[in-house]
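Novice: Structures for review follow.
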Structure 1
Amino acid sequence: MHKHALKHLTPEEYLAMEETAEYRSDYYKGEVFALAGGSINHNRIIRNLATKLDHALSNTKCEAFINDIKIWIKAKELFTYPDVVIVCGKVEFYPDRDDTITNPILIIEVLSESTKNYDRTEKFEFYRSIPTFQEYVLVDQYRVHIDHYYLESKGKWIYTEYTDMKDVLKFNKIPAQVSLQDIYKKVEFNAEEKDVTLKPSIA
């Protein structure tokens with residue numbers, strides 16, 4: 001994550017700013033980082049996943065959220081916008097908010113060139129500090145490649161790699177599975193993409 005924003009905000013100041021902002025921003029320990037728009041393939045993958053998960057979870061206590069829903073990671077003082085968030089049971093919110101979740105069980109990120117290292121390392125570490133968090137999926141938008149992690153026991157994460165369009169992503173913590181053909185439906189790997197970037201939004 002980029003740093004060096006000069007002005008620091010409280011969580012409440014950040015949340016108030018987000019209500020009227022023209023673009024979304026992440027918040028980390030007082031610093032605010034603008035999120036640039038994603039590519040069309042990024043959007044397609046999120047749409048495909050959300051559609052399939054919504055259907056698979058329709059008769060369960062789990063629910064998928066996308067786009068404008070933030071999560072708050074108290075231990076790291078981080079507000080962030082995952083691409084897809086799954087909650088099972090009652091949704092728990094940041095105090096006095098209905099757009100900021102605190103109890104995700106599963107998070108999915110669609111990788112971009114500028115965020116892929118952060119998503120795989122530091123951000124995954126941040127997510128693991130959430131008590132309810134038990135499953136993490138990273139979807140590459142430039143090739144057929146998915147990294148899947150789930151918590152087997154305290155401190156032990158199991159990893160599976162998917163690289164074949166015939167594969168089926170089988171979730172461990174929710175009653176759902178999605179084929180890679182469905183995840184990558186209409187994705188054009190040779191298309192010129194606009195990358196998703198992070199940059200400080202306050203100077």
Structure 2
Amino acid sequence: MNIRIRHTATIFATLLGSYAMTSAASAQSFVVDPVHSLAMFRVNHFDTANFYGRFNRMEGAVVVEADEVKSLDIRVDADSVDTNNKDRDAHLRGPDFFDTKQFPDITFKSKSVKKTADKTFEVVGELTLRGATKPVTVTLIKIGEGKNVQQQDIIGYETTFKIIRSEYGVTGYVGKGLGDEVTLTVSIEAIKQ
């Protein structure tokens with residue numbers, strides 16, 4: 001619980017910092033709704049099929065101004081990895097893969113955002129996985145906006161991008177049945193604060 005409180009405080013601090021850098025009159029801050037958001041991965045298995053997994057816990061923040069994304073910060077709880085098999089999930093949490101005891105978080109923090117089309121943004125940021133931080137550029141697509149059942153303003157975005165996992169120290173079974181290239185999909189629904 002203390003870890004979650006610490007991370008929530010970090011998210012709100014990030015929001016406040018991002019908010020201060022944008023126009024106070026028009027910037028809108030949104031917090032990721034973990035119940036309606038998803039982080040998923042895909043990797044090739046023995047050159048035969050694609051294998052999928054997901055993470056069940058994610059949080060983050062988005063700042064929007066005049067319908068343009070200004071910042072995006074996401075934190076995924078690596079320990080929440082779920083592949084529908086308890087033994088495999090335990091292995092993925094171990095040192096061959098995510099090593100979640102040492103590296104509990106997977107994070108993405110935007111450094112710059114550029115609008116490239118009506119609902120599309122090029123987001124340059126840093127992805128931290130297993131303690132390694134590397135620059136990543138993703139295409140973020142606005143899916144829509146509206147109100148949830150509580151009549152709160154909500155907004156949704158999605159991105160799919162690829163990484164080479166060995167560059168982040170995730171080297172288990174590379175070249176021995178599991179691909180090195182991993183496709184990540186992050187779909188978020190966020191609530192206006």
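Novice: Tell me which structure, out of 1, 2, gives 1.05 once Cα Rg over 2.2 N^0.38 Å is calculated.
Specialist: On the way: 1: 1.00; 2: 1.05.
Corresponding structure: 2.
Novice: Work out mean count of other Cβ atoms within 10 Å over residues 81-88 for each of structures 1, 2, then name the structure with the largest result.
Specialist: Comparing 1, 2, the top value of mean count of other Cβ atoms within 10 Å over residues 81-88 belongs to 1.
Novice: Using the calculated result 2.9 for distance in nm of label points 7 Å out along Cα→Cβ at positions 33 and 97, pick out the matching structure from 1, 2.
Specialist: On the way: 1: 1.6; 2: 2.9.
Of the structures listed, the value fits 2.
Novice: Hey, another quick one. Computing percent of Cα pairs over 23 Å apart, for residues 65-152 alone gives 18 for which of 1, 2? If you can, show how the numbers build up before the last one.
Specialist: Details: 1: 18; 2: 44.
Working through the options, I get structure 1.
Every number in this text was worked out from the coordinates using simple rules, so none of it is lab data. Keep in mind the model is a prediction, meaning the values are calculated, not measured. Cβ atoms are built from the backbone, for glycine too; each structure is taken alone.
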